[in-house]
Structure P
Amino acid sequence: MKMAKLESLLGYTFRKPELLERALTHRSWAHENLPGATEEALRSIENESFEFVGDSVLGLAIADELFSRNPTLGEGDLTLMKHHLVSTASLAAIAEGLDLGSMVRMGRGEEKTGGRNKSAILADSLEAVIAAVFFDGGYVSARGFVTTLFADALRAATPKGSLDYKTLLQETLQARKLSAPVYSIVRTEGQPHARTFFVEANWDAGRSEGSGRSIKSAEMMAAAEALKMLQNGGTAPQPKRKTEV
């Protein structure tokens, strides 16, 4: 029933529904339900390798669509928009809109720690679903799926609107006579091909944490969280337009 509901929300019917089931199987569920299983057996059930493929398919589909819509823009502007669209925050927001978290099979331990609402898990699960569509119907189907899923975000995407949170945070702190933020990796989780990085941002008056599939995206999330904290007490300056990521 859940699968049929999700297929309806996704607007895609799988010829091989087992692909969608795997895309929605978190590693914690596989460990909990297959005690003593080999690493190879676990990998054949959980979605980490799907995330790896989905990340690449998503990047290509978004780059393809951005270029088609903006053929006269330079590489820097296109890169900035792409980075914003495929960020953990953007993916997690779309996943939340689909209520994807409620569909993921995950272990009880992970669920107790709020796993269904974690941005990294939501983003990774969405990438895994994109991979499942790619395996089921090929690139054309996956590209159509991505452009439909990101339709609103693609319409709203502009170089100026694709915020560089790290630059904005630095400018905010500078305006308040505070030192520049220092970013450090506090821990990593997952296999080498599907690792999640957790980064902490520290400045004179506080700290924040962010997570992402790359160190850069984790730093962006940490900066975004810092800005939320700072903006409770004032207005941050407008970000400068950046030409490279």
Structure Q
Amino acid sequence: MAADLVLLHGFTQTGRSWQPVRHALAARYRALAPDLPGHGALAERRPGSFAACDAYLRVLAEDPIVLAGYSMGGRIALHAALSLGARVRRLVLIGASPGIADPAERAARAAADAALAERIEAIGIEAFVREWGAQLLFAGMPRGIAESAEQDRLRNGAPGLAAALRGLGTGVMPSLWERLAELEPPVELVVGERDVKFRAIAERMEPLLRDARLHVVAGAGHAVHLEAPDAVADIIAARAAR
């Protein structure tokens, strides 16, 4: 499928989580929202490392694309933008980070993610989805949106999510803080007003990028694309319309 916009979902989600954004952009983009390795239809494709995602995106990005990613998908999009070069004409990062710069902190996170992967396998997908959705990170999400997010998470399986943590977790992927200045395409940094942690990260990232704009979406939390899909769609399309 030819696409000029590729949307990468977050950990525990699937490509279906982007449906409201895709609908809002239908008249402006040919959008593709694939399931990432370990998730949804690709639950059996184990991401042993980022290389699996990189190869996957190279197939999707035969022509120049706008690349957008949320949370884990944003981290993957950052790595992909550095790898794909001119094939990424614009980058949209939603509630995302370049990773963990401090080696000791990154090692601690890798150990925590490995332990969480074991827990997912031990308790199963339904119990894990309940635990994941109850995090403070998602506090304040409107009930209907939270229920929809839970149903999307239940399309995954415990083995796939555990494999995704082991291969694509924040602790195992290298930090890109020192490489942000290498990014050539314009970057849109999108965060929710209530997402204190990732808003601070985006504020640190903005001056390190060559061409970046920070967008704080009023009233939204971490999952901005779920809570405010029209706002995200407008941000994706805005600079292209100039």
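No value in this document is a laboratory result; all are computed from the given coordinates. Just so we're clear, the structure is a prediction, and the values are computed from it rather than from any experiment. Cβ atoms are built from the backbone, for glycine too; each structure is taken alone.
Values computed for the structure shown
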{"read-out": "For 1.5 (distance in nm of label points 7 Å out along Cα→Cβ at positions 203 and 219, calculated) the corresponding structure among P, Q", "value": "P"}
{"read-out": "Value -13000, calculated as helix-only ellipticity at 222 nm (-39500 (n - 2.57) for each DSSP H run of 4 or more, over all residues; to 500), assigned to which of P, Q", "value": "Q"}
{"read-out": "Which entry (P, Q) yields the derived value 19.0 for Kirkwood radius over Cα pairs in Å", "value": "P"}
